[in-house]
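What follows draws every value from the coordinates through simple rules; no lab data is involved. Since the structure is predicted, the reported quantities are computational estimates derived from the model, not experimental observations. Cβ atoms are built from the backbone, for glycine too; each structure is taken alone.
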Structure P
Amino acid sequence: MAHPYHHAISSVKKWGGEPEDYLEVHSWFDESKSFMADFRHRAMRHHAEGIFMAEKIFGTVISNSDGRKVPVRFIGEQHVKEDLGWIPSVQDWLRNIEPEKWMGKIGVKPEEMLKDSA
């Protein structure tokens, strides 16, 4: 799917209502496109934990304009499956990161900071 609106139309086909009923949830999943404009943006929210985060943000269910209560988790699962074909874990996304030296750096110890100021 290319746009949150298209996901919202898909939600309407599954649960009724209007696209606007679902647009906020689907837009949240794709909000990371604002700082990573390729498929890698999906690593931020397109996973099992992202689906549970959406539920914390939007609540357990939304009521669509037909009065039907739809679990936010179902909406998130639909979004991720439409984009990826399955629901990965955070570990699935992170296991392919190539470690770089800066990633493992430990900050300066407080006592070393005091030595520098003396």
Structure Q
Amino acid sequence: MRKILVVEDNKSERELITLYLQNNNYQVIGADNAADGMELAAQQKPDVIITDITMEGINGFEFCRLLKVYPDTEQIPIIACTARDRELDRMWGQKQGIDIYITKPYSERDLVDAIESIFN
């Protein structure tokens, strides 16, 4: 079973993503901020990380940049699920290490397809 780390400061959004993933037989680890997400990523070695961009403290862009600096986490694919839909945000996200950028609102199928595209 593939393990996915979800880093999302909005509890209801984190729970919805978790439900989507569990419905599709993924093991889910959750964090409500980037600092906890960094720790969990290093400890748990998830197959994929899903993160929001707009978070208190360390934002999603900084979080992704930090993940790509550390040998323990640099190879983990990152999917951003965010309301930030400007092209500039997408381009900046790619430079920070985001592999797939999904804008809200998105469906369960959109999220699962994005995850599966990483493994195919």
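Which of the displayed structures (P, Q) returns the greatest value of mean count of other Cβ atoms within 10 Å over residues 32-39 on calculation? List each step's numbers first, then the result.
Numbers: P: 11.1; Q: 17.8.
Structure Q comes out on top.
For mean count of other Cβ atoms within 10 Å over residues 24-31, find whichever of P, Q sits highest and give me its label.
Values: P: 19.5; Q: 16.4.
Greatest value across P, Q: structure P.
The value 2.1 for distance in nm of label points 7 Å out along Cα→Cβ at positions 16 and 96 was derived from one model only; which of P, Q is it?
Answer by label: Q.
Which structure, out of P, Q, was P(r) over Cα pairs in 5 Å bins from 0, in percent calculated from, if the result is 2, 11, 18, 19, 14, 8, 6, 6, 5, 4, 3, 2, 1, 0?
For P(r) over Cα pairs in 5 Å bins from 0, in percent, the value 2, 11, 18, 19, 14, 8, 6, 6, 5, 4, 3, 2, 1, 0 is produced by structure P.
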